[in-house]
Structure I
Amino acid sequence: MKLSTIYPVITTQKLQESKAFYTELFGFQIFFENDWYIHMGNGTQQLAFMLPDHPTQQDIFKKAYNGEGLVLCFEVKDANAEFEAFQQKNVAIEVPLTDEAWGERHFALYDPNGIAINVTQMTQPSAEYQEGYAPQGEPAAG
């Protein structure tokens, strides 16, 4: 299968809260919106939200997200600058700006649906993690 794109669709009652969160904090633009579905994006990144139990949807798509077990990672060029921007907007941060040995500088917050948002910048990993990374353009050995 050759994919043209992949994007999550979060089934939630919080359509408008989600719309405000992602448009105001991450600069997403609305691609499509009606009373039960919002599709948005930022460049080539896409994200959608849909009301649960909507009569137009098949049963497989009707359950609401339960608020656990999902992390969306937003990779940025400068995590420091993004962290400062979020602080200036008084956004509640759950994980402060942190450097990790595996090669990540990041901070984290929750969206209105309880989804963990990890704002991350890739950095040089420590020696213990270096061998886990694949050479550029090759899949990791596993």
Structure II
Amino acid sequence: MPGPVFIEGDSVELCTVEREDLEFLQQGMNHPGVRRYAGGDLPYNRQRYEDELFETISGGDVFHVLVRAEGQRVGDVSLAPIDERRGWANLGYWVHPETIVADNEASKRVAEKLGFVHEGTKRDDAFVGGEYVDREVYAVLADEWEG
């Protein structure tokens, strides 16, 4: 049974992450297309993923939801770590490649459509798939946010 809907839009729902979502999330995080942009280089077995996921969620400094479209799991979104003192968090999201084909250019467009501004490139910032890759930095300030 899917978790309760936390936020509902016209075409997607953001739901709580439940144990029955683990297989879908684990498959997504292990997919080369997701791993490449998420920065993961080690495989996630079910136990490791479950331990890390629920430890971060229960710690209270991570906001993590499952994304559903038309009742089907399609990806996830997280804000981590939420730092109230500094007023910032890292936004992470992915859509399972078998659900919707997306590359990094699409992710950049999502950030820009949401009002985030490209602040720069961290060169060779992540080691993914045996090589160093650049990461793009996008941000939005509270007074710029329209959401």
Structure III
Amino acid sequence: QALAALKDAVALHTLTLSLEGNNVGARGAQALAGLQHATALHTLTLGLASNNLGDSGAQALAGLQHATALHTLALSLQRNNVGASGAQALAGLKDAAALHTLTLDLGHNNVGDSGAQALAGLQHAAALHTLTLDLGSNNMGA
């Protein structure tokens, strides 16, 4: 896929990509997760609302935790049918060694209580200084 080629841009430091409503799907998310191999990339913003990513797409994007230089990450994943297992995978971003700023917008998905609990674990990320989570309309209890 064309999106997968972005990982080969060796001098790319900052990338903002808006793909809302384009039916990217889980396969497209897997291609975007290849950005973990862009060795100079330190700031990444992905607008992926309304793209049928599902849990598989969220799990693929969680692979960005292996991006060695990435210190700022914003994922806009509203309305993507992300459930608890996708949220649990995204909670793995806490293991990203360099990540100090994380914004996750998961509004209007189906994260539920167990997914929210997993995401709460992001507070224990060693390098993370700034965390913004949007979990509105996700079938959670109080």
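Laboratory data are not the source of any read-out in this text; all were calculated from the coordinates shown. In this text the structure is predicted, and so the values were computed from the model without any measurement. Cβ atoms are built from the backbone, for glycine too; each structure is taken alone.
A few points about this structure:
- The maximum of Rg/Rh (Cα atoms, Kirkwood Rh), for residues 50-89 alone over structures I, II, III, that is, the highest value, falls on I.
- Looking across I, II, III, the calculation of Cα Rg over 2.2 N^0.38 Å that yields 1.05 traces back to II.
- Which entry (I, II, III) yields the derived value 14.5 for mean count of other Cβ atoms within 10 Å over residues 10-17: II
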